[in-house]
Structures are given as C-alpha cells and as structure tokens.
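Where a number appears in this text, it was derived from the coordinates with a stated rule and is not lab data. Only a predicted model underlies this, so the values are computations on that prediction, with no experimental measurement involved. Cβ atoms are built from the backbone, for glycine too; each structure is taken alone.
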Structure P
Amino acid sequence: MAMPVLEDAPKRLPQRRGMYVLPSLFTAGNIAAGYYALTESIRGVGGDPRAFDHAALAIGFAVMFDGLDGRVARMTNTSSDFGKEFDSLADVITFGVAPSLLAYLWGVHAVLPSAYPVVDDRLHGLGIVICFLFLICGACRLARFNISVNPQPRNPGRPGRKYFVGMPIPAGAGVIAAVVHFEQGSPIHDLWLSAVWLALLAFTGFLMVSSWRFWSGKEMNLAEKQPVRGVLLLVVALALVIVFSRYALIIIAMVYLLSGVLARLAYSWGRRNASN
C-alpha cells in the first residue's frame, strides 16, 4: 500500500537567519550612541555645556540598548558567539572609551588655573591616569565576564538568586553619565571638586574589578504568562526617568553603586558576628 506523500513543511530557515540580526541591531544602536557621546564630549570642550549633557544622555540610552540586545536574543533564542563578541566590543567603546573621555574633559580638563601651577599639572596628569584606569577596569570586567562559568561573588547572596560578580561596566558608565546629566553638562571648574570626582571614578573602577556581588535583575522575566509586577515596575521607572531625569538617574546610579558596597559590608559584619 502506497504511503501518502506529505507536503513539505514551509521552510523557516530564511526567517530564522533574519531573526539573528535583530539583537545585533540593538548592539549597533549601542555603538552609535557611544560614538555620538564621543563626538559630543569633544564638542563640549568648545564651551557648550549642552554637548556634555548630550554625551551623558547618549550613554544612558546605550545602557537601555545594551539591556535589550541580550533580552531579545534570549527571548527569540537567537544567541550566538558572534553576538556575544559584538556586544563585548560595543561595550568597550560605549561604556569604556566614551565615559572615560567624558569624565576627563568634563571633570578635569575644564578646571580653572589655581594659584598652584604644580598642583594643576599634577591634577591633570592624575586625571589622565585615573580615567585610563577606569577604561582598563571596564575592559577587564568584560573579559572576566566572558570567560567565567557560573561565577560566584566573594560575598554570596540569597540561594537561588543570580548576581553579577563586580559592578557591570554599563552601571559604571551610568554613574559618570548620571552625574554629568545632573549638573546639566556644566563642567567642573574647581580644583577640589575635580579631586573628589577623580576619587569617585577610581572607586567605581575598583568596584568593576572587585568580586563583590551586585544585583543582576535576571529574575525579572517579562516573557512569563503574567509579568504584571515586572511590567508595572518598569513602567513606573521609565515614567520617573522621563519626568525627573536628572534626579531619577543619579539616584538609580548611586543606589546601585552603594548596594554592592552595603552588601559587602553586611556580609563582613555577619561573618564577624558569627565568629564571635
């Protein structure tokens, strides 16, 4: 008895290949924002503080693109080795090179001459070194993330939750962008404020290469059947950022930075009490 001939199933390979391009488009947007931030930072040296503010906002938009490309890749099951490498290179440019240049031109280069020329020269030299170290720390953070398999922080958190080991480089760049945007791009002219700025940069770089835990947010799954709480929190956060961008962004950036510090201190305090 002859078996019925089944019609060939529609080929989905071309559509599948097209889907792999989707996450890379967000990564390309990440690079575009970083390039724009670089050009605006250079333009800000000419005396227009709005250019520095535009650079900071571009880095903020890049953080959003960086979060979307990974989520889109996981939701559409289109993760690839190319996408991972492309994303890492984009992060070095947008969250390493762009914020380090912005940090120097906004917080060091614009400092007015003081009565101590030697101190001025030392500050500029120190500024170049610390901004470069921020870039190196960010690149090292990315390299460690790429080769790590199920990394564990030195201060473990709740069982079953996933944490970042060290502050992610987009969050580190977000600290710089949030401060610049809070000041509406108006650069630092005071010598001592510039020194405080460099201390913040150095500490942020240290947090990126540390082994302290930071919240990853991976437990928020918008692909589940009833993601009501996640969507509601996201909408509220976006509304606050849009309406009160200066205050909302700097609060988010600083709270996230301090969360890693407080988690480390709480863990050390708990271990000390347990040993006593």
Structure Q
Amino acid sequence: MNRTPIVTVFVTLAAVAAGCATPPAAQPAAPVPDAQVLHDAEQLVLRDCMARAGFEYRITPPSSVPDQREFPYVVDDVEWARKHGYGSDIQQQLDALRADDPNQRYFRSLPADRRPAAAAAANGTKPLGLTAKDPEGVTVTRSDQGCRTEVFRELYGDPQTWFQASTTVTGLKALRVRRVMADPKFAAALVPWSACMRSAGYDYSSPADLRARQPEQPVPLADEQRMAVTEATCAGQSGLAATAKELDAHYEAELNTQYQPALDTQHRLQQAALPHARELLLRQDRPGS
C-alpha cells in the first residue's frame, strides 16, 4: 500500500515550531532544540538536492496559526470552543497559508511537461525500494530514490532503517487514539455525555457521531460555537474528558513500552545525525556559503 503522494515535497511540510525570539544582547543565545536543528538540516539537504536536479525548493518558516489545537476524542476546552467553535476559522487560515506556500506556487508555475520530472526528482519515479510496516501491520512503500530519500540517506545513514523506525513512531498516535476509543471505559463515559448533549437539543451518541453527521456546507459560526461549547461543557460535566485523558496516558505508556525498540532506533539515529546537521547549518551561515 503506497501512502506517499508524488508531489509531497511541494506541500507545506509538517514542521517543528519556528525559531525563538532574539534574546537580550547581554544574555547568551539559547541553544537551538535538537528537533529544530534536524528539521532545518533536512530542509537544506532537500533544497540542495532539488537544485542539483534543476528545480527550486524554498526553505520557508513552518506554517502556524494561533490557537491551533487537536481534540482527538472530544472538544473539552470551553473557552477555545467559545472563540473558535470547531476551528473552521483556523482551518481557513491554514488553507490560505498552504495555498500561498511558495513551493506549491512554484510547482504550479512549472510547464505541465516539467511537473512529472520535478515530482520524480523529489520522490523518485516509483514508490519502490523502501518498505515498512506501520504499528497496525499495514505495509507502506516509497522510493529509495529522489531527494526526500536523499535526506534520509545523508542525515540518518540507512534510509530503510530510518523509514521503518519513523513509520512505526509516526503511527503510534493514531493507534493510541483508536485504542482509547475502543476501551469499554470510554464507551461507558459516552453515555452521560450523550445524555447531556441531548438535554441541550443535540442528539448524538458520541463526538465521532457528531462529526460524521455534520452537513457538508459550513454552518454559521455562531451555531458552530454554540454546539462546540455545549460539547465541551458536557465533556467536563459527564466525565468524558477526564476519562479520555486517563486512557490516553495509559495507552501512550503501553504503546511506548511495546514499541520501545522503534523509539530507541529513531532516537539513536537522530542523535547520530545531530553533529552533521549542525555542521550543515554552520556552513550555511558562513559568508560565501
């Protein structure tokens, strides 16, 4: 099963938070977090590789929108819900940022007959060569060629080892959410939540049921906010929010133990990559580089 779009490199990349504010002159600069060092080095390798292939890749600050949140089980923050409803305003901002992404615009500006070559330079011609299984046993493949794989090769050494470890670690979050939602304690907590919602005029058996039954057309923001505030209020009053938080912590610990080898492998490769990553960034900052 191939889950990698051929033009992934031209989509705004998921990113670590952008850099920190400049510290006061009398204070030494705070060290850059390891995750940001690796992210920035990955971007440099990707840019330079695409340039060698005859294409542009621009390094841009990570896209971020204030108050962006995830609620995998239930909206449980009343103040956030009162302000954003279900986050349609935040999603609109994210969509606008993605539409204005310079790499997206560059890819769209290429002549139609050049786009396949650009996608191949980024991702290889076929999703073959690297194979991994996610935590639920689904096989994921990608090319062992192309600039995105060159990032793995230059920074982490063995692309196959990195691909398997990162595929496993990335998949743990979705698996954790599914385990929480399948837990009998979560199902039991849905009963009072649903009763609370019904008393306010919203007849849904679960937050997932609520999401699935929303109309395709956007509803007025005031209606969205009203429903989201009710959901969050009921999440607190019914105990669903507390149950979800408790189960989430339980399954996170359980999965971390179960998949400790993959977590250890990813950490080991990241730590080994840091010296080279820092050297790449220093070289980039030197005059004439």
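Which of the displayed structures (P, Q) returns the greatest value of mean count of other Cβ atoms within 10 Å over residues 58-65 on calculation? Largest calculated value belongs to P. When distance in nm of label points 7 Å out along Cα→Cβ at positions 50 and 266 is calculated for each of structures P, Q, structure P gives the greatest result. Source structure of the calculated read-out (Cα extents along the principal axes in Å, 67, 54, 41) within P, Q: Q. From P, Q, which structure was helix-only ellipticity at 222 nm (-39500 (n - 2.57) for each DSSP H run of 4 or more, over all residues; to 500) = -24000 calculated on? The value was obtained from structure P.
Taking relative contact order in percent (Cα under 8 Å, 6 or more apart) as the criterion, the highest value among P, Q goes to Q.
Calculated for structures P, Q, mean count of other Cβ atoms within 10 Å over residues 98-105 is largest in P.
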